[in-house]
1. 1, 2: which one has FRET efficiency 1/(1 + (r/R0)^6) of positions 12 and 92 (r between Cβ atoms, R0 = 41 Å, to 0.05), as calculated, at 0.55?
2. Can you say which of 1, 2 returns 75 when volume of the Cα convex hull per residue in Å³, for residues 68-123 alone is computed?
3. Assuming 54, 34, 24 is Cα extents along the principal axes in Å as calculated from a single structure, say which of 1, 2 it is.
4. Comparing 1, 2, where is distance in nm of label points 7 Å out along Cα→Cβ at positions 52 and 132 highest?
5. Looking just at FRET efficiency 1/(1 + (r/R0)^6) of positions 100 and 140 (r between Cβ atoms, R0 = 25 Å, to 0.05), which of the labels 1, 2 belongs to the structure with the highest value?
6. Taking -14000 as the value of helix-only ellipticity at 222 nm (-39500 (n - 2.57) for each DSSP H run of 4 or more, over all residues; to 500) derived from one of the structures shown (1, 2), identify that structure.
7. If mean count of other Cβ atoms within 10 Å over residues 60-67 computes to 18.2, which of 1, 2 did it come from?
8. Looking just at relative contact order in percent (Cα under 8 Å, 6 or more apart), which of the labels 1, 2 belongs to the structure with the highest value?
Structure 1
Amino acid sequence: MLRIHIVHVGTIKEKYLTDAVAEYEKRLGAYCTVDNISVKEERLPEKPSASEISAAMRREGERILSALPPRAYNIALCVEGKQCSSEKFSERLSNIANEGFSDVCLIIGGSDGLSEEVKSACRMRLSISEMTFPHQLMRVILLEQLYRAFNIAAGGKYHK
């Protein structure tokens, strides 16, 4: 059984989002184990400079890198990543397992994204959409897509 680790910056405070996360984690229990790893989000001034944003991303990146599980197949969620259909994502997860990985780590950055150091530590860069989503909502979207991918692989009907 695959172990899915989701490393994310910050925590979710809205109940409707925490309820959705809990629901998809419960559903995923039939297919894999899910481990959420939260790292501290950097606080920025109201109007941060480019150097302040860069420094904050670097500090978040250091925390992310130290939280990555050893020997996991790391996937960075980032805007410049490759987009794929739900079916292709399902196929990729199956291939990762067939390549001998028992752990897959998906990484969600903070409001300003992921540092280059984190992206460089990943085997894959994935973009969910060209649209921008709040990073807290991205956890829900990612969990739903994981559930859909496992359901597709199992021949289920949820994805249709």
Structure 2
Amino acid sequence: MKSRARRCSLPSDASHLVVSTGGNDALSDVGVLTENTATVAEALWKIAQIGDRFEQRYRRMLRTVRSRKLPTIVCTIYNGNFRDPHLQIVTATALAIFNDAIIRAAWAARCPIIDLRTVCDEPEDYAKEIEPSSRGSEKIAAAVVRAVMGA
């Protein structure tokens, strides 16, 4: 999503669009998690600023997608599967800022939401820390089919 907006071509028979983006944006801001701050309030302020910038970009992207006039389904960012329990909790907490922005934007655009945090919710759903396994991919595909059929 951070890259320049580009118009992609869609098959002429496309019936729905499914948006799953934002994870790389979160990765690009991961450095903030290791910064020192004097107070929790200062740390929250920094994270809120990142979340606000993300939300503005996400809303612009979603407006562009919705201009295609096709039913659009939006996916949140999954939490991943980190071996370090501390890192898992910190990452999931930080991702909540991004996912909250995604959910607000989708709600405002009246788009159905697939919460990938609840789809890929077991360690076996991941091949690597932030990459779904074949099992996780199958679960995501099944969630997309359910959402398209219900949309």
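Bear in mind that the values in this text are calculations on the coordinates, not laboratory data. Since this is a predicted model, take the numbers as computed values, not measurements. Cβ atoms are built from the backbone, for glycine too; each structure is taken alone.
1. Derived from the structure labelled 2.
2. Numbers: 1: 84; 2: 75.
The correct label is 2.
3. Details: 1: 49, 34, 26; 2: 54, 34, 24.
Going through each structure in turn, the value belongs to 2.
4. Values: 1: 1.7; 2: 3.3.
Comparing 1, 2 by distance in nm of label points 7 Å out along Cα→Cβ at positions 52 and 132, the maximum is at 2.
5. Numbers: 1: 0.25; 2: 0.75.
Structure 2 comes out on top.
6. This value belongs to structure 1.
7. Traced to structure 1.
8. Numbers: 1: 33; 2: 25.
Between 1, 2, the highest calculated value is found for 1.
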